[in-house]
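What follows draws every value from the coordinates through simple rules; no lab data is involved. All values reported here derive from a predicted model rather than from experimental measurement. Cβ atoms are built from the backbone, for glycine too; each structure is taken alone.
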Structure 1
Amino acid sequence: MDDSILKIGIIGPGRELCSEPLYNFGVELGRQLATPGRVFVCGGLGGFMEAVCNGVKQSLHTFHGQTLGFLPGTDRNAANPYIDVAVPTGMGLARNLLIVQTAEILIAAGGGAGTLSEIAFAWQSGKKVLCITCFEGWAKELAGRNLDDRFHGLLVPVVSIEEVNEVLRQIESVS
């Protein structure tokens with residue numbers, strides 16, 4: 001993949017834990033963040049990851065290959081309908097590590113235990129996570145905290161789509 005493309009990990013609750021307001025926020029997040037220089041990496045299923053991919057695909061700046069889903073099972077047809085590239089891993093929850101390792105930065109909203117594991121993997125990998133604080137879950141709970149003494153400031157609290165986009169633009173301007 002082109003090194004000028006920013007790979008953004010999307011982590012948050014699956015279908016069972018994703019509220020309607022969080023889903024709607026995810027759609028708008030994807031719509032506003034989609035640019036030709038960004039690819040979105042997620043777990044490929046429903047909930048928040050589906051919402052963001054849905055928004056990306058509604059954007060005027062979308063392109064084929066912009067949404068990548070690492071699926072826990074072996075059936076590529078299990079992917080949400082907004083995934084361009086479905087990767088059936090057969091790894092179950094271990095696929096969370098693939099999402100984190102592929103992404104250069106992650107965006108977390110809400111979240112249960114799966115999101116918690118992805119945030120922990122990101123922390124251990126020294127990767128920044130933009131933690132959206134306007135929804136209950138692990139992203140809000142951990143925003144601004146340090147998980148241990150290895151790193152500081154990786155779990156960045158953000159309150160709006162504009163703030164997320166500003167951080168992404170800063171990263172892109174340095175690249």
Structure 2
Amino acid sequence: MGLTVRFIPKKETMDKLSKLYPDFKPHYVEAVQALFQLSNDLEKAMEVHFARHHCSRARYLILMVLYHCTETKMHPNEIAKQLNVTRGNMTGIIDGMIRDGFVVKHQDKNDRRQVWIAPTEKAEKFLSKMLPDHYKRLALLMSAVSKSEIDTFIQTARKLNQSMGVFLEE
């Protein structure tokens with residue numbers, strides 16, 4: 001569940017917090033709240049969008065990783081690495097995609113313990129139907145901002161991502 005705060009504290013509250021905590025910066029709090037809200041709203045909207053296509057975000061991302069790989073197949077470990085999750089997270093999703101005919105599993109000819117995952121014709125047909133709508137909606141979403149705003153946002157997001165470790169440190 002994505003909880004977000006949709007209000008900005010009153011000036012009096014901000015002033016009080018500023019006096020109590022020297023590192024409190026109202027502008028920083030507002031920016032992080034905006035990021036939380038954007039992330040939560042985008043996740044919910046994408047969930048509805050993918051459901052419209054009878055898909056999940058995880059399945060879509062796996063298909064896109066396979067679609068963009070230079071080979072026609074990938075090891076599950078490599079798919080997991082590309083999606084920044086463990087292979088264990090991938091197993092159930094990939095098994096469901098095999099069951100539903102979107103990917104096939106091949107055993108490596110040289111090492112039978114190794115398997116490869118490859119998209120099927122059904123997956124390619126699915127993407128050819130889904131992607132035009134997907135990219136149209138992305139274009140409509142992003143048309144609310146200018147190219148320079150998008151460039152600035154990307155740069156800012158990358159900088160913040162590099163600083164994310166401050167919340168993980170002891």
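For which of 1, 2 does distance in nm of label points 7 Å out along Cα→Cβ at positions 48 and 80, calculated from the coordinates, equal 1.1? Working shown, then result.
On the way: 1: 1.1; 2: 3.4.
The correct label is 1.
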Test item: relative contact order in percent (Cα under 8 Å, 6 or more apart) calculated as 20, pick one of 1, 2:
1
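Using the calculated result -1.27, -1.34 for log10 I(q)/I(0) by the Debye sum over Cα atoms at q = 0.18, 0.19 Å⁻¹, pick out the matching structure from 1, 2. Please list the in-between numbers first.
Details: 1: -1.12, -1.27; 2: -1.27, -1.34.
Source structure for this number: 2.
Which structure, out of 1, 2, was Cα extents along the principal axes in Å, for residues 24-103 alone derived from, given a value of 33, 22, 20? Intermediate results must be reported in sequence, preceding the final value.
Numbers: 1: 33, 22, 20; 2: 49, 27, 23.
It traces back to 1.
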When mean count of other Cβ atoms within 10 Å over residues 40-47 is computed for each of 1, 2, which one produces 25.5?
1
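Out of 1, 2, which structure matches -0.67, -1.22 when log10 I(q)/I(0) by the Debye sum over Cα atoms at q = 0.18, 0.30 Å⁻¹, for residues 72-127 alone is calculated? The partial results should precede the final answer.
On the way: 1: -0.67, -1.22; 2: -0.60, -1.25.
Among 1, 2, the structure yielding -0.67, -1.22 for log10 I(q)/I(0) by the Debye sum over Cα atoms at q = 0.18, 0.30 Å⁻¹, for residues 72-127 alone is 1.
Here helix-only ellipticity at 222 nm (-39500 (n - 2.57) for each DSSP H run of 4 or more, over all residues; to 500) has been calculated and equals -21000, so which of 1, 2 was it run on?
Details: 1: -11000; 2: -21000.
That value comes from structure 2.
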Any idea which of 1, 2 comes out highest on distance in nm of label points 7 Å out along Cα→Cβ at positions 64 and 88?
2
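Using the calculated result 9.9 for mean count of other Cβ atoms within 10 Å over residues 16-23, pick out the matching structure from 1, 2. Working shown, then result.
On the way: 1: 16.0; 2: 9.9.
Considering all the candidates, the number was obtained from 2.
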Using the calculated result 17.2 for mean count of other Cβ atoms within 10 Å over residues 96-103, pick out the matching structure from 1, 2.
2
